[in-house]
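Novice: Read through the structures below before going on.
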Structure I
Amino acid sequence: MRINSAKDLDVYKKAYALSMSIFHLSKEWPRDEKYSLTDQIRRSSRSICANLREAWAKRRYEAHFISKLSDCDGENSETDTWLDYARDCGYLDVDKHAELANAVVEVGKMLGSMLNNSEPFLLTKT
């Protein structure tokens, strides 16, 4: 399959699904968390995809591509931290937390693979 857009990448699809799951689950969290935990976890999970799209746009330059992928990885790690807070505050049960945390690990592995082997994703001069 030819990849025409970052949206075609499996990592993008997994990260997008993760952010949408978080969005729907966080609708049920207490209102007093709206401007703290809820906004933070929604922002960081969405930033994984947003930074991946930016990385894709910058793949003509390896250093820029890797920099944006590194930002994706950082946002993914931040999302994992917020998931721990949500579990420990009682907003996520242990099973749902494990499911989402596993998704974070999968996304992280995929991003790590791209960071370690960026060449196939780069645009080359023809």
Structure II
Amino acid sequence: MTEPTAELLETFENPNEGRNYVIETVCPEFTSVCPKTGQPDFGKITITYIADEVCYELKSLKLYLQQYRNHGAFYESVTNKILDDLVAVTQPRMMEIRAEFTPRGGIKTSVIAHYPDDLFDEE
């Protein structure tokens, strides 16, 4: 299985760079592969961010996320890689990836990752 690459992600200039506004993108049919069983994992990925200079382009995001259909990785790894790749390409002011996977064996898992990573810092 090949490693998903951020090279597919394209950006465009933020048309309102001087304003903080929230962009939310939902991928309700996300699929990856369980590395232990080889079975597909299904979930919903919600990306919420405040752009700085650039925004990601939606068709390229779709193609990027489709790479995970053949990629074996745990939920935690998938969620954090998506965050790392999107942050590297867009350098947002803030970004959150919320991955909500459908139940397997009666257990539902959600993974939430943030940028910048100061949400859980102690004061």
Structure III
Amino acid sequence: MTVWENKNFYIVKHESKLPWLKLFTKTEYKELTDIPKDIKSEMYELLEVIETALINYYNPDKINLASFGNMLPRIHWHIIARFQNDPWFPKTTWEEPPREYKLNLPNFEEFAKLLKADLDEYR
């Protein structure tokens, strides 16, 4: 599900029970050093807008930011709201959950509307 896009970036929802977004550059840059400075600056500003929106809406215990690019060899970011009662906490979310869980979180679609408004305002 695409949440938002502009001429340089797009944001998608990662399929997870956690609030988890991925930020992609539209141009497929392999390494961070390949990104032009103006687009890199915009990328960091977008990460801040996304992080702030997740904090304000979900009140997580921590935000995880990750950019690996081993499986998908292009620059992209994972922005994940983490909670002490999520099944992985405090470990990584890149493995099977080690325990059963049920998180009672606010509606993602409502969050996506608020985030889109924040990002449209940023633009």
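Novice: Here helix-only ellipticity at 222 nm (-39500 (n - 2.57) for each DSSP H run of 4 or more, over all residues; to 500) has been calculated and equals -10000, so which of I, II, III was it run on? Show your work: numbers first, answer last.
Specialist: Values: I: -23500; II: -6500; III: -10000.
It traces back to III.
Novice: Of the structures labelled I, II, III, one was used to calculate distance in nm of label points 7 Å out along Cα→Cβ at positions 2 and 82, giving 3.1. Name it. Please list the in-between numbers first.
Specialist: Working: I: 3.7; II: 2.0; III: 3.1.
It was calculated from structure III.
Novice: If Cα extents along the principal axes in Å computes to 54, 25, 21, which of I, II, III did it come from?
Specialist: Values: I: 54, 25, 21; II: 47, 37, 21; III: 42, 32, 22.
Structure I accounts for this read-out.
Novice: Supply the structure label, taken from I, II, III, corresponding to mean count of other Cβ atoms within 10 Å over residues 10-17 with the calculated value 18.2. Don't skip to the end; give the middle numbers.
Specialist: Values: I: 18.2; II: 12.0; III: 14.8.
Derived from the structure labelled I.
Every read-out reported here was derived from the displayed coordinates using simple, explicitly stated rules and does not represent laboratory data. Predicted model, so just to flag it, every value in this text is computed and none were measured. Cβ atoms are built from the backbone, for glycine too; each structure is taken alone.
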